[in-house]
Structure P
């Protein structure tokens, strides 16, 4: 399934928020996207400080990531 990059990033953030300490493989299964694409997205989200990885291969959303996700979802619901 092909999705826009922004949509995948929002889905990844939402999935991490709803499933703390989730792995890239688990994320890819939940959002029906390749594990490699999820890992690439996570790398960018980590660089942007939207997610963090306290243990290799496990991801948590940061406070900044939660605020950003909230703003993104509020904006898209108004359109």
Structure Q
């Protein structure tokens, strides 16, 4: 068994008072690995591949995750 790390995943929301965007926490997920995503004509950016408690896998901007102290066990396949 190896250890996967828990992360807090955020997303950007509109702040009506400042008319800007701010990060807001969405919930805890399990971090799997970092990767790169390519936006044609703009270049690449870092992503984090995370798994939600319901089993859904999502790639999010790496700047939108925060590692938590807790860890979960998983089995290697």
Structure R
């Protein structure tokens, strides 16, 4: 049985279907932006790329969480 996605990833299939681009495109776009704050990124995706609020929020939330996880120090190392 396939595990069902939860959190922001739950919206990924509908985002790909609605906007015709893979999630990797949106995540790379977010990563390439000079913006760093959640609201600023959401507003930018909505205004400049035509995403709906929920889809933009899901993508930004996921991207920022991934970025935080990649930059956390390994436990026991400083």
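Kindly point out which one of P, Q, R the value 1.1 was derived from, the read-out being distance in nm of label points 7 Å out along Cα→Cβ at positions 19 and 59. Only one of P, Q, R returns 1.1 for distance in nm of label points 7 Å out along Cα→Cβ at positions 19 and 59, namely P.
One of P, Q, R was used to compute percent of Cα pairs over 21 Å apart, and the result was 37. Which label is that? Among P, Q, R, the structure yielding 37 for percent of Cα pairs over 21 Å apart is Q.
No lab work stands behind these numbers, since they all come straight from the coordinates. Computed from a prediction, not measured in an experiment: that's the story for all the values here. Cβ atoms are built from the backbone, for glycine too; each structure is taken alone.
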